[in-house]
Each structure stands twice: as structure tokens, then as C-alpha cells.
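Derivation of every value follows stated rules applied to the coordinates shown; laboratory data play no part. This structure is a prediction, so every number in the text was calculated from the model and none was measured. Cβ atoms are built from the backbone, for glycine too; each structure is taken alone.
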Structure P
Amino acid sequence: MQTKEKDNLILIRLFPDEDIYEKLEEAVKKYNVETAIVLSGIGQLKNFELGYFKEKGNYTPQLFTKPHELLSLSGNISKQNNKYNFHLHSVLGNEEKALVGGHLIKGSVAVTNEIILLKTNLKMRRKLDEEAGLEGMFLE
């Protein structure tokens, strides 16, 4: 992984076989991130799992083992009780240009990932939203 920060922008380059979540956590710790917005993410993932929120407690996860182009990565990262909470969604395309998308549960880099984060001092926390049945974003 390579990273650089300037003016609250964090540029991250991931390399083959790196775990996207492990490396993102390493980067946000390095730059002491409290909250970050994912501005963009492109590259290629393999062995990734996507979820679709169907109902309370059911994200209907699906594993994709073949490499797919990472066309879009969006979401946010927040620090809570000295732990990082990642809420990332992605759109990926296969060799036939068919798209899949959803909540990114896990993934490994196939070729490269280029991710840009905006570091912010806005405070947010995640907690269970009883009505929706999921961890919601609450602003402080």
C-alpha cells in the first residue's frame, strides 16, 4: 500500500492480494481519521462479497471469486470507541460488462485499487436504528 495526505485528502494505492478493509483501516489509523468520506475508488477486486439489505438482520451476502472492475466505491468511515466503522457500497463489472453492486462486505485487490478519502472533523456515530433494523448514521 502507498498513501499520502495533503489538505485533508488521503490518496491510497492498494496492490494485488491486499485486503481492502485491512488496508483502509491501516491508512485511516496512520492519518488519525475521525470521519472520512470516500470520494472515489476504482481498480479491480477479486474474492469480494456484496450484500443487499433485504430486511432486519438479512443482508443476503453473495461471494464473487472472479475479478471484477471496481467502477465505483462510495461511503463513509467513522471512528467510534477506538474502532473504525466502514460503510461502503460498490459497483463492479465483469468481463462481459455486466454489473453487480451493493454493500461491500469484503474484498481483495486483483490488480490495483486507487481510493481517495476526504478527511473531515464532522462527528458521526453508528447505532442501531430500531425501526429500520440496521446500523444508522447519527450526526453529533
Structure Q
Amino acid sequence: MKTIKPRPLPAVGVMIFKKRKILIGKRGNGSSHGVGVWSFPGGHLEYGETLKECVLREIAEECGVKIKNLRFQCVANIRKYGKHYVLIGFVAGWKSGEPKNLEPDKTANWQWFPLNKLPRPLFEASRLMILSYNKDKKYFDF
């Protein structure tokens, strides 16, 4: 019998900008990992979904805001919290809506923070997205 080896899971994350601030929330006890750290909206890619569909679904499920100008930012291989993910990171501009805590068991305290004054500790995927963005930020103006 063939043994099935575990494989990394694909996931998305999105930095949503509004007036030079970004949306970030604290991961709660219902999160599969990274409890107590601050994270951008995002989650697992579902079978048959496009990356854009996944980003839009995760935002709708988690915080309910609308975005514009979705752009690819980075890919990262993340092995942390006892998990292995391939992150596809995006940036977007805020279009409308106030963030709501739509999954209170998974994330709390959705708030807008200046990029240089983010709460700590940061979720590893969010930390890597920020590092990538800081290298290329001259290309993005939301």
C-alpha cells in the first residue's frame, strides 16, 4: 500500500490599504494555528477556486469589506506553527464597508493600523508580506 505523504497547503493573504493604513486582526482560539498573533485577511484555497475568488471569499467571510485594485505581491514557503503552507500574497485598496468581526471565534479586533505601527506579534505570513511590500512599495499607490 502506498503511503500518502503530507503536502504543503496553498493559502492566500491580502494587505488591504485605506488612507495609508492596513487592515489587520488578532487571531482567536478558533484559528487552526497562530492564536494570539495579528494577521491580514486570508485563508485556504478551495478546490476549483481561482486565487482572486479565494481572496474575495476570505474577505467576505472574515471582515466583509469590499476591495479594489487587487494585485499580486509575493509567494512564500512557510513552515511555522507546526504547519507547512505556500502563501500567495496580495495587496489591494479598500473600496467600501467597515470591517466587521464575522468569524469571532477565528479573528477579533479588525482594525486599521499604519504600516509602520502594527501591533505585535505578527503572523508569519503577514510578516513576510510586509517585508516583500517594503521592498516594492514605490509601485503601489492606493
* To do: Given a value of -5500 for helix-only ellipticity at 222 nm (-39500 (n - 2.57) for each DSSP H run of 4 or more, over all residues; to 500), point me to the structure among P, Q it was derived from.
  => Q
* Consider the structures P, Q: one of them gives 115 for volume of the Cα convex hull per residue in Å³ as calculated from the coordinates. Say which. => Q
* Determine which structure produced the value 0.90 for FRET efficiency 1/(1 + (r/R0)^6) of positions 5 and 109 (r between Cβ atoms, R0 = 30 Å, to 0.05), calculated from the coordinates; the candidates are P, Q. => P
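P, Q: which one has Cα extents along the principal axes in Å, for residues 29-84 alone, as calculated, at 34, 31, 16?
Details: P: 34, 31, 16; Q: 32, 23, 22.
Corresponding structure: P.
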